[in-house]
Structure 1
Amino acid sequence: MNMEGSEAHIDIYDDRMEIYSLVGMLDGTMIQDRDPPTVSSTRRNLVLADLFQAVLIYGA
């Protein structure tokens, strides 16, 4: 699956952040068919991953 150039939609609220990606799961399954706590974490958007890393290190 080629994810280069795919986009993510981010909504930021006072109490939460919601991130949507239209790409789907790496293995082609639907998240509704999976048990979310058992899905391994994979860096798919390096810009977002680096942003979250910086927020965790330096605070918001």
Structure 2
Amino acid sequence: MLIVAGSLYVNPTERDDYVTGCRDVVEQARNAPGCLDFTITADPIEPGRVNVSSVEDA
């Protein structure tokens, strides 16, 4: 199993729209061969932070 986690920063006023706009990317990633999980989420503490994680069957 391979776990990759990271974060990126966007304008805090645009963060929710950014995360919502990533829905198709999340769906495509989750349907990819070997993908066990893929998430793009708003951080609950930092207003402009977006957390990204991927779990792959390696």
Structure 3
Amino acid sequence: MKNEERADRLLSEAESIFSELEQALESENWNLTIRRAQEVVELVLKGLLAQLARYRLPKSS
């Protein structure tokens, strides 16, 4: 998988988790809101770094 494909996959996953974040926020589930926000930030950063080809993602087993 190329870095650009990895980036697209990671950013798509971040969008999906962001939807969960919005639901948790609306239901005032603060712990889940924070957890999902952390996941979104992590995935977006990894996606951007993959696009820049400066980050090598470990191979998943």
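Here, each number is a calculation from the coordinates, and none is a lab measurement. None of these values were measured; they are calculated from a predicted model.
Here are a few things to note about the model shown:
- Structures 1, 2, 3, by relative contact order in percent (Cα under 8 Å, 6 or more apart): label with the highest value: 2
- Which of 1, 2, 3 yields 4, 13, 21, 26, 21, 12, 4, 0 [P(r) over Cα pairs in 5 Å bins from 0, in percent, calculated]: 1
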